[in-house]
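Please treat every number below as a calculation from the coordinates, not as lab data. Given the structure is predicted, the values throughout are model-derived calculations rather than measurements. Cβ atoms are built from the backbone, for glycine too; each structure is taken alone.
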Structure P
């Protein structure tokens, strides 16, 4: 298994599962658009908050899409912000076509970050358990990042949190510093075999054909 260091690498690693009409669920700034779009016939962004990159606004627990509508649903770092994530997963199953695939990432060891709320953290098993039912089959699931990535993320949130008031100077220097810190963390993580401490996990699951 690859030593994936961040969510961008997870999306790049799993992009071959993406096809057809694709929903970016909780898209935010749609920062992974360039990795997703080449594999799709149509790319739609959905979020709970209006934004310049958002096509559809609605409730994560009641998304305004018909049954069996999408070939792929991608959701990165959203489940922790949802009060009832098992319902969100059920809704993803509802809007996926039979045989459709979802790619989901979620944090395990991450600082508090309300956007606008922050309810949960997920072990790999905990995240996968949301998809162990009669509707989905799990294709792939794993953690990404290790202990130094956890420490890097703590430093990021302590000093340069995107949830604090932003200034141009702080963003500039914060970005430069964190790029170096994250690169060092990745190099140090590569030397480790122990994966019990990790910041994030992901699941790729397919909706069963009836």
Structure Q
């Protein structure tokens, strides 16, 4: 018999957090890893190729993450924790209260983001989410790599990753609320009874099936 779970699902960047945590972490790390500055021209070049639709987003993201490639994972964890210690005020004011209310109402709290796990995990844990579904990057020999595991967790892929998780855990998932800043998450909104669009930290009901 399947386990029944009632959930709320949150995007992270510009939904929970006022910014793009991957880009912000890149800016944070550059002065602490000066040699990474030599990657910037190549990153800009790849960004242009992505904007011209010559390379896919997943390939661009993997290339962009060369700035963390080879860092020992324990050292990277230190950088990430320091980054979030400086960026806690970047969490929108409404988020903690909403999470606390939904937790009190018995909802299972899922963060579903395109950003990398190694950046998201400490803050997602601090906010009290029950589950993080995101873009995964491999490690090797105790060091971080820029090798993406599987697919980029964006758009319809967010829903596929949720479905993979529910199938693997034999879960019957009912999504009450979904939150995102972008209409690329319409596939995610379609899972939920209520979907909310976040713009500049303000919540607007986008769709309700009730």
Structure R
């Protein structure tokens, strides 16, 4: 019978996630991981495998925890449009408040072109497709509940909003201009998910801190 681990897997994954998120896969060494997690190299190998194996675990953890929390904003709200406003407001807040871990780990991994392993690429693709599907379904929900104009095509609008999200995530890696990001979000929300009627317009707005 093996000895019980003296560390918490979730804590290690959280620390490793923040490190990879900040430095990227290629920019992170095993020595960096040892320092960030507080574990010996042998302990990391025994618990998670190689650096690549650990990164796959990190991607799964990110999708299960970080992405799930972010997408939960699309499940709330009194209607579909409110949910989309809340979601992008959260995107803006997170982008501005987390400069050290800028962008999205999935987008960063895709743009870093390190996801050459089939399993790694599959995780990135799964996470991206999950966001896209949820955006499309939330637009469809807004059309159905009357908060978004019926002339809107849910799939087209959802894809355009996904493009907006990707633009924000990529630009976040270079530093963000609050005014630029806010204008980008507002312009795209107004263009792609117009309110069905004045009374359906959200009383909130994308301000960066409240919705």
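Observations on the structure shown:
- At a computed 18.5 (mean count of other Cβ atoms within 10 Å over residues 8-15), which of P, Q, R: P
- Computed -20500 for helix-only ellipticity at 222 nm (-39500 (n - 2.57) for each DSSP H run of 4 or more, over all residues; to 500) - originating structure among P, Q, R: R
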